[in-house]
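**Q** Please find the structures below.
Read-outs throughout are calculated quantities, based only on the coordinates presented, and are distinct from any laboratory measurement. As the structure is a prediction and not an experimental result, all values here were calculated from the model. Cβ atoms are built from the backbone, for glycine too; each structure is taken alone.
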Structure P
Amino acid sequence: MTKAGTRRTGSDQLSTSRSTWLGAIFGFWIAAAAITGFLHGIELLVARYGFGRLVWFSREFAWMSPIAYALVMAPAAVVLAALSVTLQRTWALAFSAAAFATIGVFGLLLPYSQISRLSSLILALGVAVVLARSVHAQPRLWLRRSRVVSLVCLAAIVVIAPGQRILAAVRESRALSRLPVTASSATSATNVLVIILDTVRAASMGLYSSADSTTPRLDEWSRSGTVFDWAFSPAPWTLPSHGSMFTGAWAGGQSGDWERPLDRTLPTLAERFRDRGFLTAGFVANMHYTAWDSGLPRGFGHYEDYVVNWGQLVRSSSYTQTALYAELRDARSLGGIARAFLNPNLSIDPKHRFEPKRGKAVTDAFLEWQAANRTRPFFAFLNYFDAHQPYYAPPEFRHFSGTGGLSSYRAAIAFLDAEIDRVLVALRERGVLDQTLVIVASDHGELFAFKGMNGHAHNLYVNTIRVPLFIRLPGRVPEGVRVTQPASLRDLAATIMDLAAPDAPPLPGSSLATIWTGAGLPSPVLAEVTRAKNIESHYPTSRGDMQTLFDDRWQLIRNGDDRLEFYDYRADTLQERDLAVSDSASALLASMRQRLQALLHERR
């Protein structure tokens, strides 16, 4: 009797006006979405700054995430609003609050694969039941609370969204005002432009292969500088490769790895040039390993990574990062939608999906920034991502042949060739190109059905780490020269300091200018990769850390299980003959192995 009386009293406590019930559901909806979004943001901040982990989310998640969760909850809000307005019963209001709580708590637990989906759902339902009982007992109190919370959260979003941009502009302005005024910051000083073509291997560039006509414009530009025919990345994937190029450390001597960003231990190129009064800016399209959380932006006064648009906003919740959402988004029929729901896949790739940034956007952003910043020399870094899977090129470039994605890959490289040309032509027209040190390179290559492997990151074969390298600076870098000896991109930091800031504190490594000046020797060509988790067993990194060493002719690979591979990489370009099992190469292999061990010991 008491319980029944409570229910009747509870329902009588709310007006019978439809607007009251609609307002109640709206308040619960917005409050639940905003609280979920803000809590998700706190989780990410704790992971990034508390545990030093990569988080793979836009810096704008502080306001994007609450809106994304509101969109996820919107269908439920429509149904629950209709139910509450029709019935006008306290239990309907309590049920609505419980539904929003279930969606929110379950969403917060989704990224944690260690917790089973069933356990997450049970926990979410437990929180929902507790909330529903309280709402049913005190509907007016919870209505007031939801209104206050929703209004405060909406106000916070309205403030945070533009506020982040304003704060970033203020920080950039203050950093600019603190730049030292030195002789090296005069407009006559040498600018630096580092262009990294993410995932572009040398073998698929016309600059290196007569079989490919992917880089006609870079072929022309190459006559005004020096091309390295056998340049190798210090790692087969992005973060340690960039970390090595930025600091001069070996890939195994810097902190950037699968889940860890580059830390503050080692000075970077951007810091060196910032301290000389240069304007420093980065424009990147690889949000997995060059964005704000990677540690690479250190020293840059201006840095552009994630796009701010509708697509990125929608991706800013755990639900829209699931495989189920991707299947629904890509479904082209009602049958496809039904199949996705019949077997829902709620797994989330730890490296979150992001809204793509195309090469044109990177070029436009840099050229716009450079045009507005002409009072000082600049150090700029551009990362293009179009030649990374799934490979992108506008229709006019899609005329290449090849199987297994190779045609799309070649088209993407041709597109990037056009973007490089657009950058260099614009700088020439502005009269600054010939006082700019231009470096065009890649962070690693790519495999296509090679020894049962595709992609990169998990092996050290030539096509995974042999990359393009073009250097241009009239008067300091020889024109029309092809360097045939092997070179490591680990030496880029020292090379840039030598050519553009020779009087500044150096960075580790040897300047590649020693090749044409004869003043020394470049670094040994060493590449490394650490063991990867949850990788199929036929990929070498599944078995442990790997290293490879090159000389003028030979490549030695030491796999994670200590198995050795030995190739004559210049003669056997497809690496079909492993000479590690050949008695005729045993002395050479032993010598290379001894050198590798000595080099690793020296690095440690």
Structure Q
Amino acid sequence: MRRAHSMPFGAECLGDGTVRFRLWASAAKSVRLVLIAPEHKLEMPEAGDGWFEISTSEAEAGTQYRFEIDGKDQVPDPASRYQPLGVHGPSEVIDPKTFAWTDQSWRGRPWNEAVIYELHVGTFSPEGTFAGVESKLDYLSDLGITAIEIMPVSSFPGDRNWGYDGVLPYAPAAPYGRPEDLKHLINAAHEKNMMVLLDVVYNHFGPEGNYLTLYAPQFFTERHKTPWGEAINFDGVGSRAVRDYFIHNALYWLEEYHLDGLRLDAVHAIVDDSQPDILIELAGVVRNAFPPDRQIHLVLENFDNAAHYLSGPSDPEKYDAQWNDDIHHALHVLITQEDDGYYADYAGDPAWHLGRCLAEGFSYQGDFSHYHNAPRGERSSGLPPFCFVSFMQNHDQIGNRAFGERIGQIANAEAVKLAMTCLLLAPSPPLLFMGQEFGANTPFLFFCDFGPDLASKVTQGRRSEFAKFVAFSSDEDQARIPDPNSPNTFISSKLNWNSLQSSEHTDWLQFYTGLLTCRRDKILPLSGDIRTGGARFNLLDKMAISVFWPLRQGGGLTLRANFSDHEVNFADEAKGRLLYSCGTSKLKDNRLAALSALWSVQE
């Protein structure tokens, strides 16, 4: 089985033995194709509307090349499929049809089966490569993972990065391996009945290695702003080419790499006043591009809690789900009592916020956020629970702490187990962050590898971010924050797999595996029968909740959870059959001990 996505730009190997090169350079007077080793330049004729194009038999798969703009600047292909020497080096012609897939019968898995494992390729395995991830697939399958979510792999400056500073979104980062190595990983995952999702960044380009402004300034606009500077032009003059660039990127990953879905990073930072906006158009194109039996999942990160982007019963062709920060924040406050920053919006009544998230999706559904001094969110109670990805940890919630501490280092073990009992057995798709399942004590720090001028600014900027906190008010305290550009910051963020030789870590692994087994055997068979919009919750105490999800055939799924340090009673209602318990509580006693939970079903 051979797969390739046909694009209106970049380098395409044609059936007649030639390679077609096409570039949108709306501000360029002339463009030359520069073939490397030995260097040879070919004039690229204009093709209208800012496009330059040439087909030549002088290039083939493996040929390295650049584009020369107006006789001076040589730049990589913005649609490069591979950058063997990094973002400042030449691009390489890739013929995707040389890779032989063996997963032709794979159609994916339904979204309600998703148990997601987020990982960073460079720090997940000792090798820090796609092959290193592949070597752990059996381990992840045994754990109960059904979907791997890979942090962005688009080419970034240097040898190490979270991935959100990518500048060439079609080119897998060379430090992780070649394109065929990523394809081999995906193919192997499918053979083990595991989905693979990819995190993509469509809201900005990184600060180093983006050459688009030299020849296509219309790619950006000054009419809108983002936290990272100029916004991408999705709604102004020239925006059709820009929109196509990102829409084809989504199609490219899903078709050429046979991925099962994409997670779109921070879409609240995408500003688009056109109709339909880029998110709606992209989802529509993707939904219509593949056969109906192909399971493809689109997930958003969206601070705005914009429920209208999500797939409800009457409109199934939008986005499958959104990362639910609300449930993380509520759980975090419950088990750590931290109330700095955005946690302040949950500190007054965290159990209520948790209950609303479990029953209705978002906690902020148009409610006023005191932290942001504005209303936030849209009504989500009419959406199915599968629209909300729940997590206790992810790359942001660990890495955005000054020292990258994991939850086990800032909350006691019994409280963490209670939180995960609530989260992993709830109907919404859960997400684990790499190492969470064995109680990893290695940090996940913010790291990068910029050039000297930018590196010092990033280091200072990282430290100044924390200056408003009392613990980092002095220059000496800020200097303790790890330098993002230091190789040691990256190395210390690598998972320590040797820790699994310790009973402390194997006990955690057994706990998570047991919970996910219960989810698969007892919760999943009920999930498809949950009646959308009917869930409800109530407080049993200031720190205790009861949540009920009704089933279409009658009865329902119930969670009772007590996050307090004292016993709490609950009403003598139809208790049903016990599915799982955490702590010392028993369903028949009408009581919840401190730090305990009960899951039951009435049928």
Structure R
Amino acid sequence: MKLSGGEIVVRALEDEGIHLAFGIPGTHNIELYDALASSERVRPILVTDEQAASFMADAVWRASGAIGCANLVPGAGLTHALSGIAEAFMDCVPMLVLGCGVRNDTGKAYQLHDIDQLAVVAPVVKARFRPGRGQELYTTIRRACQLAREGRPGPVMVEVPANLYLSRHDVDLVPPPVPLENPNALPGHEEIERIAALLGDAKRPLLYLGLGAAPAGSDLVALAERLEAPVTTTFQGKGVFPESHPLFLWNGFGAAAPPFVRSIVAGCDATLAIGCRFGEVATASYGLEPPQPLIHADIDPAVPGRNFPAEVAITADSAAFVPALLERLEQRSPDAALRDAIRAGHEAVWHDWLAEVGGERVTPAFLLRELQRRFGPDAIFVTDSGNGTFLAMECLRLDRPGHYLAPVDYSCMGYAVPAAVGAKLACPDAPVLALAGDGAFLMTGLELLTAAAHGVAIAVLVLRDGELAQIAQFQSTALSRKTASRLPDYDLAALCDAVGVRHLRLDADGEVPHVLEEAAGELDAGHTVVVEVAIDYSRKTFFTRGVVRANLRRLPWADRIRFVGRAVGRRVVATR
């Protein structure tokens, strides 16, 4: 079969089930875009900036489980997209980075956009490929997608030299061999028996679940009930265990959790951690100590026992590991006292949060609760780096993964708006709600134009307090003053008018039901809508308070005294 390079690449995308390719065409890949124009299965999405292209591709997988494609021109296209590629790498999100290279058939140097792209991207991808012949394009792209999904998921880059797009090639569209089953997918019989014995000896084990536990599905509920264990998750793992379940405790534990969570975890005498890495953000700056003994299972062999010593550290695929473990565990009776303590703890937290409703600005917990009530269990919430991530993590109650999309370990600002576009394109029947801080919105808010141009109906709630809220809170708490975290004002309504989307204001709690109803009407009509929220950030999240405590306690005593003394001194001066 004789096809152009562009046609071969498009066939590979189609056969991989990649339906969305985000980017900006350039002189080097116009032949690819011409081939995309003839495809009925792959839709090219023009963005305003390639950073947004990588965020959109990231969100496609997080929301739907399908791989997204960042389609990039050489040089600046790649460097603009690096933030989103790095976010996908740090957060274990598979992505095809379809890069275009300069011509390699001319023998000429100093070509337009010519940099060593594979070297630039090396630290933030799982693998890099540069096909040398047109006959290699199809299998290379198919293999790249396999690698992106295998083991610890992540982005993989394929750089296609521009001259391969310009020519036609004889090609057999034969997919690469299916990889052999991972020999580390399931621990041996003796390891399973040892883990079952450790858990059986524990009076109250704790379950700690990350996104890597998601393949185990409903078996996670069976596991928690078999052990009658309280369940905590990482931020990325939010929703892998249904948060309406009476054994759901919190997203995280330790210093960044409410007192009732810390009390219940203190009564645990073992930890089973599955599909998680105990990373800095998830642990609020390592501000926790897993109840010992720790049993740590993850599909990445570098992870188990890396940050916290484990009694048993195993490499395992949760989809195989959890059922095998269930077969060896005795069923425990429901612990009414534990379940009552969890229920009462959640009720007390909500009572405290909602006691502030009715002030001059919008109470975050009230807004998030009402968003869930209005838009239902299918809603996808997309947050940005900053306070909105932690508020949504603490206040939302989700029963499935794929409904809380957040930039966690790379924590890149500007994620929410473009990621919401990607999520909605991947899941057109789900309401998609972006929670963007007013600083993060300034980075990628112009992707509202992309949403409007492509008829992507998303609701963007811009949480406005005039500051880089998360950093401003850290500064005020630890330093008693704020530096370079106050934002210049901007006219959001005028910006919305300029890009052709509806703008709504939300200034107080009493307006929440009416404004959300208006926003829902816009979404139902297929329109993008922006809600400008006068958010009240006066109450710090449990996460923020926990991070400050954890870092302060880690300092030597002399530095603790210096930090506290400086903060107190500045507060005294400020009150005079």
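**Q** Given a value of 26.9 for mean count of other Cβ atoms within 10 Å over residues 81-88, point me to the structure among P, Q, R it was derived from.
**A** R
**Q** For which of P, Q, R does distance in nm of label points 7 Å out along Cα→Cβ at positions 273 and 417, calculated from the coordinates, equal 3.7? List each step's numbers first, then the result.
**A** Working: P: 2.6; Q: 5.6; R: 3.7.
Derived from R, not from the others.
**Q** Hey, another quick one. To which of P, Q, R does the computed value 16.2 (mean count of other Cβ atoms within 10 Å over residues 17-24) belong? Provide the component values of the computation, followed by the final result.
**A** On the way: P: 16.2; Q: 19.5; R: 22.8.
Structure P accounts for this read-out.
**Q** A value of 60, 42, 37 was computed for Cα extents along the principal axes in Å, for residues 225-440 alone; which of P, Q, R is the source structure?
**A** Working: P: 60, 42, 37; Q: 52, 39, 36; R: 50, 37, 33.
Label of the source structure: P.
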